[in-house]
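Just below sit the structures, each encoded as structure tokens.
Rule-based calculations on the coordinates, nothing more; no lab input. Everything numeric here is computed off the predicted structure, so don't read it as measured data. Cβ atoms are built from the backbone, for glycine too; each structure is taken alone.
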Structure 1
Amino acid sequence: MSRLRSFTLIELLVVVAIIAMLIAILLPSLSRAREQAKCTVCLSNLREIGLAMQMYGQEHRDQIPAVACPRFDVPEENYWLYVLHRTVRQDLIARCPNDDTELPFLDWDAPPPPEERDQYRWSSFALNVCLVVPPGMNGDALYPQRIDRLDRIPHPESVVYLAAIRSGGDDHEWDHADHFHSELWDSPEDPIRDGLAWQRHTGRSNYLFADGHVETVFWKQTWDMEGYPDCGTNLWWPSDAPHWPPPPAGPP
């Protein structure tokens with residue numbers, strides 16, 4: 001009768017080492033796949049918002065919903081996301097899976113009373129204010145780089161409509177911000193200082209453009225002042241995007 005052969009200690013250690021090596025090889029791939037899946041979900045959510053924006057424009061002479069500025073006491077009709085919800089009559093998921101906010105997300109199908117809105121994260125994304133005229137303001141008196149109608153933008157495929165905004169901040173200021181003050185940017189780091197979540201997806205972030213398409217790009221592909229004003233990139237000012245506007249003419 002033959003005796004059963006057992007594994008030696010060395011053989012067991014070899015098996016354990018092989019399993020550890022396989023785990024070390026597979027874990028980064030699994031992590032990248034998980035991150036790619038999150039990025040894809042975020043892009044899908046942005047794309048749905050882009051379709052709603054296009055539908056709203058078709059019904060309102062190519063205009064874009066306004067911003068809240070941001071204030072808790074303005075009517076719901078002044079919130080771009082609330083307006084888009086009503087346009088498509090379905091739930092728009094305005095959140096990114098990588099959003100690390102500590103607050104619950106606001107339900108734009110049934111927004112809470114104004115006095116309770118500061119308890120919620122409004123959205124993972126914020127609007128480029130150069131594409132709208134805020135309520136109560138005269139568009140003709142605003143900055144010249146603004147264009148508040150889709151049909152007047154020379155290159156809508158090169159103009160950022162929505163971008164990811166950071167969470168937190170002093171008194172949760174980023175959780176309640178619904179737009180970027182891109183018309184005031186005039187230095188290389190201004191987008192980051194204004195709350196842009198520039199590295200939400202492995203060093204890059206997702207953007208929705210005025211023509212409805214979405215992209216995952218590095219933030220300097222949207223705002224690059226190297227060589228300004230003769231070269232560089234500006235995808236935030238619809239008047240001249242994707243380039244910088246020419247400098248004002250000096251005295252004769």
Structure 2
Amino acid sequence: MRRLSWLVCAAFLAAAGAGALWAEGTTIQVRQAPNGTGYLTDSNGLTLYYFTKDSNGQSACYGKCADAWPVFYEPNITLPPGVDAEDFGTITRTDGTKQTTYYGWPLYYWFKDKVAGDMTGEGVGGDWFIIKSPWYSVTLSTDPKLGNYLVDESGKALYWFTKDSAGRSACSGDCLKAWPAFHADSIVVPSVLNASDFGTITRADGTQQTTYKGYPLYYWVKDMKMGDVTGQNVGKVWFVIDPQKFPPKM
């Protein structure tokens with residue numbers, strides 16, 4: 001379903017002009033930036049954002065943060081073609097108010113965006129990003145202890161294996177059962193990442209695996225949900241990936 005939705009959404013954006021707004025009348029809309037990037041907005045065209053520090057799917061933004069980044073909540077979601085209702089949800093914040101989520105990430109406005117098409121919150125502090133449509137296949141999350149790290153579309157941590165080399169996986173058999181290979185059909189990333197840093201290798205069994213700066217990416221079977229990083233430092237050879245520090249000097 002998500003693969004089909006990606007193709008539908010991409011087809012609509014390809015047919016739209018820069019800045020075009022389509023599916024008017026829906027509570028969630030998709031606009032197209034001048035550079036061709038599709039992104040989600042509310043019914044008035046105001047840009048929606050996610051916060052990397054909401055790593056476990058709960059909001060970490062309160063007080064002055066919430067003043068600058070007001071909560072987006074829409075109890076009756078209506079959507080344009082190519083955007084799936086199953087990708088939206090609702091959380092209850094610690095103050096009892098509701099907040100809409102997308103792929104598990106709470107959604108926000110940025111107080112400096114005043115009119116439709118404003119995207120001035122993009123990249124603020126290195127941890128606020130627009131909601132691209134199609135959604136990110138790889139994006140950033142932030143752990144209080146580990147800092148920034150790469151995650152998949154659902155916020156699950158991605159790891160690298162120190163025994164791998166660029167373009168080659170050393171993990172097979174029982175290792176691969178514990179550390180399943182990650183593969184994305186297409187690469188959509190936030191503005192602080194470079195899509196060109198991602199690639200694909202063909203494993204010995206003929207399956208494909210996505211790489212970052214040449215190194216294969218993996219999941220850890222004991223990570224059960226968004227925000228889990230229980231694979232960090234397993235065997236002192238498995239680690240999450242901070243893009244600003246990768247690859248480390250060995």
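If Cα Rg over 2.2 N^0.38 Å is calculated from each of 1, 2, which structure is the one that comes out at 1.32?
Values: 1: 1.32; 2: 1.03.
Computing Cα Rg over 2.2 N^0.38 Å on every structure in 1, 2 gives 1.32 only for 1.
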For -9000 (helix-only ellipticity at 222 nm (-39500 (n - 2.57) for each DSSP H run of 4 or more, over all residues; to 500), calculated) the corresponding structure among 1, 2: 1
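Any idea which of 1, 2 comes out highest on mean count of other Cβ atoms within 10 Å over residues 118-125? Before the final figure, lay out each step's value.
Working: 1: 21.8; 2: 15.5.
Top value of mean count of other Cβ atoms within 10 Å over residues 118-125 goes to structure 1.
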